[in-house]
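Student: What follows are several structures.
Coordinate-derived values only; no laboratory data. Everything numeric in this text was worked out from a predicted model, so none of it was measured. Cβ atoms are built from the backbone, for glycine too; each structure is taken alone.
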Structure 1
Amino acid sequence: MANLLIQCVGDPLRGDDGAGPEVARRLLAAPLPASVRVREHWGEGVELMQEWDRVTRVVLVDAAHSGAEPGIVHRFDPSNEPIPADFCYYCTHRFGVAEAVEMARALGYLPPDLRLIAIEGRDFGLGQPLSPAVAAAVEQVTAELLALARRED
């Protein structure tokens, strides 16, 4: 059983929305303790929630589209505050990160320690690479999560 689950959300084919999957790829390339599990997700909220069972700590990594400068790293503690529903980048036909957190809250299913790290993006166009500011934020977030994961050892 994992003590720390890192769920990285996004679509690597949609520009800055690929921030989460890029963090996942970098984490999975590093040696991690057995108590840490890293998963890449396309953003389906029910799928995210299904993995929260019997996990002590969850960190969600996603792209944000709030109008802030690209590369800004936003941090939320969804255990104590709701995530604005239109904050994370998502397709309108999807039950996404914010909806999953609020559904889990309503059902009494939130993990004991849940965090959201959202990297502000700007270009979510199909086939675009990560923008330079988002790529730099991916480096920062990856280093932070590697340090967190190593403390689990």
Structure 2
Amino acid sequence: MKKIKPYFGAGLLIWSQDDQGTIFVLLGKRAINPGMGKWSISGGKWDAEDIDEKGDPDYLKTALRETKEEIKFIINYDETFMHLWNSRIPFFHYIVYAHQLPARRQFNHNNEFSELGWFPVDALPSPCEVFVRMQVSSLVKRVSN
């Protein structure tokens, strides 16, 4: 029997708000599995380099590294991030952070995405990865409060 290894990962939901108050999120259409053909945020699996000073997984480092790899966007570790969402089900530990940009801009992407797009939160594309709509909903609740 094959031993199941837990998955530790993190992602970053990049968002912006226009002058009318409409919230937009940046999503990429997955070009590879997992999730090929589905819209998702940048993110991925924790690597050994993503540790904190205690030797524990640093999920924010993972989210920032994956964002740099996938959409060629470098964000400083000391910038403001919102801990947005997390899943801690058996064998799957995933944390999502949110980062607001002052304005929407274009990004390049690697081979994990076939395209990137900005979408208003009330008109997300289909199909989305499993948790994307929950993550966006969490963002809207946090921003509205």
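Student: If helix-only ellipticity at 222 nm (-39500 (n - 2.57) for each DSSP H run of 4 or more, over all residues; to 500) is computed to be -5500, which of 1, 2 is the source?
Tutor: Source structure for this number: 2.
Student: Just checking, which of 1, 2 has the largest value of FRET efficiency 1/(1 + (r/R0)^6) of positions 8 and 128 (r between Cβ atoms, R0 = 25 Å, to 0.05)?
Tutor: The maximum falls on structure 1.
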